[in-house]
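Quick heads-up: structures coming right below.
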Structure P
Amino acid sequence: MKFINLMMIGLFLSSVAQAAPAILIDEEWDGFSVPDVLASGFTHNIYQLPLEGAAYYNPLAWSGHYWPSKFGGINNRWADKRYAERYMTDSPSQNEIFRMSQNDLALLSPAEKFDILMGRYDYPLKQEVLSKASPRAEEWEGICHGWAPASINHPEPRPMSLRNRDGITVPFGSADIKGLLSYYYANHANLASAQIGLRCNFGQWTGGKRECTEDLNAGAFHIVMTNMLAIKHTSFVMDVDRWKEVWNQPVIGYRSRVLGDWQRPSRGAAARAVSELRFATEIWYVEEDEPSWNVDFGTENQVFQKKDYTYRVEVDANGMIVGGAWESDERPDFIWNMKKVDSFQGLMSGLSYLVRQ
């Protein structure tokens with residue numbers, strides 16, 4: 001584990017502090033970008049923040065589908081190629097289910113299977129999902145905001161078969177359980193979440209560069225990234241798309257390097273800044289994949305991606321990070337976290353039979 005280690009830095013900071021001109025505070029984070037909103041006890045001292053770190057493997061976030069609304073969300077019969085891109089299909093009646101083979105039942109959607117497991121042949125979960133999906137939705141719209149925290153908080157679900165009260169055995173693939181768990185986090189969890197940075201509501205070609213600039217402060221980002229991954233060894237969720245589209249991904253690791261020596265603060269730096277460092281950072285995250293029957297982790301279906309960022313971190317005379325600014329056009333939109341669901345309630349309370357805690 002590497003740390004910033006620069007000789008005689010205290011003397012340098014002191015001399016710069018004496019000579020620092022009056023500067024603006026444009027690059028000091030505001031209330032929507034305060035890093036400690038995400039967790040308590042964050043270290044802000046630049047000397048105590050490692051240059052690399054990663055989340056632990058218990059559990060490490062798993063790849064999962066984002067269940068696009070355009071194709072019905074978790075009502076989609078992903079395992080049946082005849083219906084894989086169809087928005088809506090008729091569900092079998094109770095009498096029809098008794099005549100279905102295990103192979104036929106395996107082709108139903110996650111929502112249909114869950115309703116059958118619960119002995120609800122009027123499909124209330126399917127109807128709820130239907131009310132939230134739309135064939136007119138954008139291609140990127142789905143429940144990645146449920147998948148990302150679910151994949152951080154729970155071990156990857158394994159395929160299993162369970163029998164309902166009427167003696168019907170329902171087979172669930174790993175993707176079915178992932179979809180149900182992701183839907184619960186997206187629509188039923190009712191847990192407090194914490195976020196820094198604001199969502200950009202503009203596209204890249206419709207004013208985004210003007211409207212979506214510095215709401216996630218680069219210095220705050222560096223504090224969160226290093227504390228969560230290198231000190232706490234835990235993941236967090238990041239919208240990796242800077243613009244209107246939202247792609248929530250579980251972040252699992254990073255590696256930073258310092259570009260050049262300490263510098264005087266740039267124009268517009270935080271008022272307390274006496275120096276700044278430039279960083280090049282590689283950050284790794286888990287990406288979505290297509291639904292599959294078996295687990296993804298340890299296979300080619302577990303998908304990792306990387307982003308490269310460059311930014312400045314502004315430091316005060318005590319070595320505390322007080323601000324920052326992005327240099328690369330590539331940058332995250334916002335960062336957030338949600339607590340783990342300890343018990344499942346309401347319409348989906350039976351999810352406890354399928355999900356390992």
Structure Q
Amino acid sequence: MADFAAEGFLDGLEGDARAQRLELLQWLKAEGFTLERLRRSHHDGLLPFLAAEREVVGDRRLTEAEVAEAAGIDPALMQRLSRALGLPPADPGLPDLTETDLESARLTRQMLDLGVSEDQMLAVARVAGSGLGRLAEVMRAVPLEHVLEPGLTELQLAQRYKAAVGAVMPLVAPMVELMLRQQLDNMVRHEAVEATEMAQGHLPGARDTAVAFADLVGFTRLGEELDPADLGAVADRLSVLAEEVVQPPVRVVKTIGDAVMLACPEPQRLVACSLALVDAIDQEGQAFPQVRVGIAAGPAVTRGGDLFGRPVNLASRVTGVARAGSVLATKDVRDAAREAFQWSRAGVRRLKGLPEPVPLYRARAA
């Protein structure tokens with residue numbers, strides 16, 4: 001029988017809190033967790049969630065060297081992939097990995113054998129880590145909110161959370177795979193390979209792209225007035241409205257706090273989407289902050305699902321000088337979409353970081 005008091009598991013606890021912790025530790029020991037695993041979880045303050053963790057990834061019983069040897073992969077690449085995913089690399093000296101890690105390493109080996117380079121694998125891992133990290137945070141909270149209630153003991157929380165996670169986990173992988181397939185299907189359906197690209201046999205470094213930023217006016221001031229949860233709800237609502245008005249080939253590139261970034265190879269489509277977003281936000285009522293949109297176009301490079309290049313920087317600067325409730329665009333965007341909208345001159349503005357003044361035009365629905 002483990003002496004949990006002597007191990008320091010009960011330090012600083014008295015009365016009911018001490019009894020609850022002892023009850024939890026005894027249950028975890030009966031569930032088969034080793035004393036070393038309990039020590040590490042106790043050090044991280046995660047004892048009530050240890051059983052649920054095992055429901056997600058299984059037992060931690062493999063070392064990095066064992067996984068690398070079984071999968072036929074360089075341990076250094078495993079560590080680089082972990083960092084790219086936003087995960088801490090395993091301690092080489094500890095049995096810190098699971099069968100899930102082994103399966104992932106074997107899939108990496110298969111991708112390398114198909115000719116996918118290490119750099120390409122790392123690029124995919126960086127994007128996946130960013131998106132899946134946010135998804136994991138949401139999915140962690142869902143079962144936890146479902147099981148939490150006043151008066152739960154640590155053991156009751158651990159048992160309920162383990163059961164909830166165990167029920168959800170069989171659905172997670174199929175759901176994520178289906179969502180990824182749907183996203184890939186959308187990308188393939190709207191992917192265009194130009195004749196010059198066919199002749200050269202590779203994708204270009206940059207493509208002509210129209211880029212828009214839509215940000216909420218007065219969001220910083222609003223942050224001084226609202227609770228963080230309410231402020232987050234406002235930013236989330238902007239994202240939802242953007243997703244509702246977007247129609248391919250326009251796409252939401254990313255959300256950045258109080259702003260969304262949109263992109264499209266066709267400026268006219270992007271202007272129409274931007275005007276629709278302004279209208280949708282106006283319909284939220286006076287209590288919701290207005291939005292302003294800036295649009296620019298030009299060659300942009302796609303890296304890891306994000307866009308880089310002059311139109312990105314220019315669109316951001318244009319947004320900064322746009323009026324609330326308006327869509328402001330550069331001359332090349334106006335010229336590309338002249339017939340579809342009403343345009344008015346908005347002056348020639350000096351924008352931060354740009355050597356020459358930029359003529360700007362305000363778009364309205366025809």
Structure R
Amino acid sequence: MATVKLENITKRFGDLTALDDITLDIRDEEFFVLLGQTGAGKTTTLRCIAGLDKPEEGTIYLDSVSVNDKTPAERDVAFVFQSHILYPHLSVYENMAFPLHPRKLSAEEIDRRVRDIAQMLHIEHLLMRTPNQLSGGETQRVGLGRAMVRRPQVFLMDEPISNLDAKLRTEMRAEIRWRQRDLGTTTFYVTHDQVEAMSMADRIAVLEAGKIQQLGTPADIYNHPKNLFVAGFVGNPSMNCIPSDISRSNGELHLTLASEVGSDNSVTIQSDGIAKVLNDTDPDRDVVFGAHPEDVVVSHQSIPNAFQAEVYSVEPLGAETIVELTLGTDAEGAHTILKACTAPNFEAEIGEHLYVTFVDDRMHFFDKTTGEALKI
């Protein structure tokens with residue numbers, strides 16, 4: 001199929017720098033996801049690859065060949081837009097078959113491709129309808145199918161399932177990923193939905209304000225966030241990130257989470273590896289403590305190396321229960337919240353005090369000033 005390489009891409013719109021010196025290397029047959037918030041520059045990146053926008057600086061390569069001066073038609077990529085525009089006078093079948101006619105395929109091959117993709121997208125019953133007879137989600141699936149029948153070198157997908165209901169999104173994530181592996185088509189997929197990114201990607205690049213914050217496998221990014229932005233963005237719920245103090249006494253390191261005067265939200269750091277890193281850190285350095293909610297341990301009974309915190313809210317979600325604990329209030333009266341992911345049968349009442357500690361080797365620490373992770 002194809003490789004895609006972005007080398008030092010910068011794109012500006014007037015005084016706004018949408019992409020700031022972006023470099024990415026997407027491998028042949030890879031499912032690559034660009035993850036970021038609205039306005040981060042995700043769609044602009046796709047438009048530059050497709051040739052719809054031209055970067056002011058940098059070079060875009062498809063299969064090691066520069067395509068900066070090639071038209072969109074010459075790049076052999078299929079762009080799946082977030083909002084799909086169908087030909088209103090054509091049926092769903094005709095809309096999906098339309099990009100195949102210039103390729104001189106037989107009527108049998110066109111029919112086979114259209115019906116195969118329609119079955120995968122669960123729209124075979126819509127083939128004879130016209131676009132004005134479709135719901136928003138159905139329109140999105142037809143637009144996705146119209147791109148997929150082409151079998152291009154590269155799929156560029158701009159949040160293609162964002163308009164679908166939750167159940168269908170889950171199904172479509174698996175279907176798109178399965179189809180991509182079956183066809184072996186290099187895919188560049190952008191989304192703001194971290195669940196999509198984590199469940200579909202071979203690798204993820206996290207984008208913020210036009211800059212790549214971290215690049216790696218889903219497991220790398222989740223387990224080893226490079227900075228506070230990534231830590232706070234990836235995960236559902238995202239990582240707890242709380243300003244903290246590190247103190248030393250009797251040869252031990254103690255972690256105290258930010259709290260109101262009179263509270264003692266402290267635990268002893270028992271991981272030798274983490275203790276070594278923190279001992280080598282400037283004692284005056286301000287740090288932020290991080291822990292994924294599933295690495296926060298809560299109990300009704302006393303447990304070793306724990307402090308007590310008040311239950312602020314309880315969210316039963318079926319497969320799990322999220323317990324929010326307040327560590328106190330700041331100067332403005334806002335609560336400092338610590339989220340714990342517990343078993344679905346865990347019961348707690350608002351106002352109740354629970355014992356809290358953390359999984360020893362799953363603690364994270366960040367420099368409060370720079371936001372960068374301390375290497376542990």
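With distance in nm of label points 7 Å out along Cα→Cβ at positions 67 and 291 derived from the coordinates and found to be 0.9, which of P, Q, R does the value describe?
P
1.26 is what came out when Cα Rg over 2.2 N^0.38 Å was calculated for one structure; which of P, Q, R is it?
Q
Laboratory data are not the source of any read-out in this text; all were calculated from the coordinates shown. These numbers come from a predicted model, not from an experiment. Cβ atoms are built from the backbone, for glycine too; each structure is taken alone.
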